[in-house]
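Multiple structures are listed underneath, in structure tokens.
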Structure P
Amino acid sequence: MTPELIARFTAIVGKENAVTDKALLETYLVEPRGLYSGHTPLALRPGSTAEVSAIMKLAAETQTPVVPQGGNTGLVGAQQPDRSGNQVILSLARLDRIRSINPQGKVVLVEAGVVLKTLRQKAEEAGCLFPLSLGSEGTARIGGNLSSNAGGTAVLSYGNARELCLGLEVVLPDGRVLDDLRSVKKDNSGYDLKALFIGAEGTLGVITAAVCRLFPLPRGKAVAYAGIRSPAEALRLFAFAQDRAGTMLTGFELISRLGMQFSLAYSRQGREPLPQPYPWYVLLEISSPCLQEEVKETMEAILSRALENGIAGDAVVAASKAHEQAFWQLREEISLAQKLGGGSIKHDISVPVAAIPDFLVEADRIVEEMIPGARIVAFGHMGDGNLHYNVSQPVGADKEMFLARWQEVNHRVHTLVMRYGGAFSAEHGIGQMKRSELLAFKSPVAVDLMRGIKKLLDPQGIMNPGKIL
């Protein structure tokens, strides 16, 4: 990229918002797992939709590839430039205003750079709930959440990012602005254009703002751990909990004993949730606009039934807000904790909920055949069928040799997932990591349609190239 072109891009945002220092650029270039990195001479930090539009107009004129980036928390390399040094990073961090919040209408108009935790806090201050919740919510930004169609722990009751979004503002690859910031739940006036950009990982345009749904703030909440013998018992517990709590069941997480051990070893303040260890655990959350007493009674009824029927061996309900947070922290730190055990091959998959026990048996057998002694850390959102089926290296194994088998192990596990009618990417996206898997497992017709949409909206191929397709 020539100095003259860098100067033209810089003029749009001002020198103070054009990052060219190599040391400062490093924070944009490596993703959390360290699997993907790239090079760029320039990261731009626009402060308005108009500036994003001007950047994309210049990019289209000069055929300069642009890589949008939010909080840089993605796990599939979707937000990293390649190593050519010819791609510009477009950071949405300065588009960080909550333009309006309407507690009566239960909607919020938010810019793409707003941090997820900030939005959740501002919604709570307004007496509402924004239910999207992730382990990275302290740094993840709304634009990235929408671009990856983020899931998180509350999908069971509230849906993923796509279901939480009513309207979008998007800057197209040629610089035009699509203003579709509607706040109505019913709109049959033509194609649902916003759905194209949610989950597109910045390959079709730049999300700059969104209208998102809010919900009544829960007045009652109960969080509990149950110790169980197997995923089959977890499935029985889920069926009863769902029948008894209905939409009040806002969390149902499955955690293997090994996952719990990793988390306990990682956290200085972590404590065993139950007096005795169990092969598996279920973390349940019930929340409701109803009074705390009703929520507590519902949780106690579910756990009493589980204990009486032998579904659970033991259970405990969090006694305070701090106790609830500690329970969730044990779950949220599992992925980070796996680093203590060396290399880890990750899978973000979904299968039909009823198939989870059988899938785990078959997947475990496949992994053990491939890598004897591999330690399987299975955990995740069992209530919506989304599991993080992670494989830690055998004790004493060579980390690099183990990680070199990443694609081989992924493909075998994903093949099994597809046989069960599942998805090889449940909430993390495709990015760079799963492009070959998309071509292997998506139907040729689906891939052709995706290529056609990409060509229509981005004929020059400048919008986050090398991602998804």
Structure Q
Amino acid sequence: MSAVARSAAIPEEVDRLLRRHLLRRDRQEDICFALWRPSHGRTRQTALVQSLLLPRTGDRNVHRNASFEPQYFERALMEARRQGAGLALLHSHPFGARWQGMSPDDVNAERNNAPAVFGATKLPFVGLTLAGDGAWSARFWERTAPRTYIRNWCGTVRIVGNEFRVTYMDDLAPPPPATGAQKRTISAWGDDCQADLVRRRVLVAGAGSVGGFIAESLARTGFEDIMLMDFDTVKEHNLDRLCYATPTDVGRPKVDVLADRLKSIATAANFRVEALPLAVYEEEGFLAALDCDAIFSCVDRPWGRYALNLIAYAHLIPVYDGGIAIRTNRHKKLIAADWRAHAATPGRACLQCLGQYDSGFVQTEREGRLDDPKYIEALPESHPLKMRENVFAFSMNCASLQSLQMLAHVIAPLKQSNPGAQRYHFVGGFMETADFPKCEPTCEYPSFIAEGDHAGIRLTGPDWPFLYQAVC
């Protein structure tokens, strides 16, 4: 087994079409091909299933073990080559549940066609199996020598959209043992839900006041694997709102201080935390983010949100974002304090359409002007870049809303996975009626769904002239 981890991801709408086709009323197995795009992280390769190539009359035989005819395979292979995509073979096990193994016929159908697929696409042949309960399993068939292709299993398959479902291969992503410290948490939703929830690898992008609360909630809930990303250090003026820092931490990297805190309070039996003093828009930070299953956006500038917005749609990694805006009058009296939370994921409005960043300021930040005090001072007091000051109590509330967005997305109590875009007003003490916005008709992000490395958006600035494209 290669040291590189593997996974697969499917947009919810594509998953819906696949279940409609593969899970037949007569309970026979069925089959189809699909195109996939690669997403290369720092240590994980993901196959993003993007579009289906459904069979035509005479293309396949439906029986206990479904099979396809040569013309169907050839047509699918030509289409994959024409679009510069990978090719996947999907079939159903209608009586199966959870992660599925492979019969000898399944193995032969995939392994014997892997050389032709690699020759045409220069990408591995990917196989996926849909169980009767809706669970997916997946594997890559990879070339190790001339005429030699081996199967490498994916650790996870995630379905991303209005809901966020993950199927795990227990051998590669074993269910974590429950601990006595998690007893009250598990009593809220049960052992199975807890095991499904806390196996997700989560990135907290931004280790400020909101990020600190979110990271602590994850560690106490029982998450096993947390990544922290922030390039800043603890300063004295941070101490009124960093829940994890003390005066002795001033000058230390925020991620190191927060990582030490999480190690001391985590409830998971096998807890791992990685501290990265990076920004998500740097090449190394961006690639590390692609190794995660979910991301909390706790950044307060446009460039970071721009990168996270791309990750949410092009790479099918949900982003739970929020923010706080405080306004005072000319007498320095508080007149408004609002905070909001929402999830950026296919089927919901992106961060740009939600107004969480202005694309025009991305270039401004790239040019370094947001680090120029004179530039910031010259902005009007009502400018959004001047409304980022915060206090401890507001951070707690914003972090809570973001955490609840993630829990609803994963747990879906009573099948309610989308609480909508939420906004709370401290002055007046009320939550706005939940909104369920979609992207604007002119927004480009829906067209990037599952494009992965092929999205071709420039993320980095003059100091990092890196155009993120496929590395196949």
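Read the figures in this text as sums done on the coordinates, not as results from a lab. These numbers were taken from a predicted model, which means no experiment stands behind them. Cβ atoms are built from the backbone, for glycine too; each structure is taken alone.
Remarks
- Structure (P, Q) behind the derived value 18.0 of mean count of other Cβ atoms within 10 Å over residues 60-67: P
- Origin of the value -8500, where helix-only ellipticity at 222 nm (-39500 (n - 2.57) for each DSSP H run of 4 or more, over all residues; to 500) was derived from one of P, Q: Q
- Among P, Q, which structure scores highest (criterion: distance in nm of label points 7 Å out along Cα→Cβ at positions 4 and 172): P
- Origin of the derived value 3.8 (distance in nm of label points 7 Å out along Cα→Cβ at positions 92 and 412; candidates P, Q): P
- At a computed 1.1 (distance in nm of label points 7 Å out along Cα→Cβ at positions 36 and 428), which of P, Q: P
- Origin of the value 1.10, where Cα Rg over 2.2 N^0.38 Å, for residues 20-123 alone was derived from one of P, Q: Q
- Set P, Q, criterion mean projected area of the Cα convex hull in nm²: the highest-scoring structure is Q.
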